[in-house]
Structure P
Amino acid sequence: MKEHILKKAIRLAFELPLNKQRVCAIITTRQGKILSIGFNSFTKTAPKQKYFASKVNQPSKQYLHAEIHALLRCRSNKAYTIYVARVDRFGRPLLAHPCPICKFAIKESNIKEIIYT
């Protein structure tokens, strides 16, 4: 199940327009039901991201991170796992370890597991 969802995140990230970073985040329940999907956006940001950045003494980025986007779209308290995939322009997975801002946001949302490329 986990490999299937991570592969889906990789595929969705690759389908994004070619930007600086192609990143997709998927939040699921413990059983693997998808609750929300988020993507990097270079045209918008969110006040919540600025809040999380201030909590970890990091500068707020000028774009919306995929993890924050997925957390904002998740309307369930059953979130258990977040999958984060980053790909290059050829669709090959790259390291997608969450930044300090996203790590803090994920911890605050009580997500138990982070799986990333």
Structure Q
Amino acid sequence: MRRYNPGLWSNADFVKLWLGQTVSFLGQLLGDASVSIYFIAEVSLRQSLVPANVLGRTNASMQFLSQGIAPLGALLAGILGGMIGLRLTILIGVLGVMLAGTWLLLSPVRKV
């Protein structure tokens, strides 16, 4: 078993550790807050556009589509990660999310 030796850690190591944890924490905090705001806006928009008599079916269908596609996306990401590498796969995923956001910004949904 290895024992802690204070001489093995430099101040730079502690700064890197602190910076990494702080950036991870802030990213998680901002990401979770953004997702919450998005979901509230999404459901509010749907409730304002869809007639009340089909709102339950519409919400169920949207949940099924959004959560049902996740396993397929994970499978595709695993296949791509094995074929072209993890970094390129993550880059493709990030570009896809950015493209989806750009498409929404340019669509008429923004004016609703």
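A few comments on the model shown:
- Source structure (of P, Q) for mean count of other Cβ atoms within 10 Å over residues 76-83, computed value 18.1: P
- Comparison of P, Q - label where mean count of other Cβ atoms within 10 Å over residues 20-27 is highest: P
- Identity of the structure behind 2.8 (criterion: distance in nm of label points 7 Å out along Cα→Cβ at positions 12 and 100, calculated), options P, Q: P
- Distance in nm of label points 7 Å out along Cα→Cβ at positions 36 and 52 - structure with the largest value, from P, Q: Q
- Highest-scoring label, criterion being mean projected area of the Cα convex hull in nm², among P, Q: Q
- At a computed -9500 (helix-only ellipticity at 222 nm (-39500 (n - 2.57) for each DSSP H run of 4 or more, over all residues; to 500)), which of P, Q: P
Values quoted throughout were computed directly from the atomic coordinates according to the rules given, and no laboratory measurement underlies them. Bear in mind that the values here come from a model prediction, so they are computed numbers and not experimental data. Cβ atoms are built from the backbone, for glycine too; each structure is taken alone.
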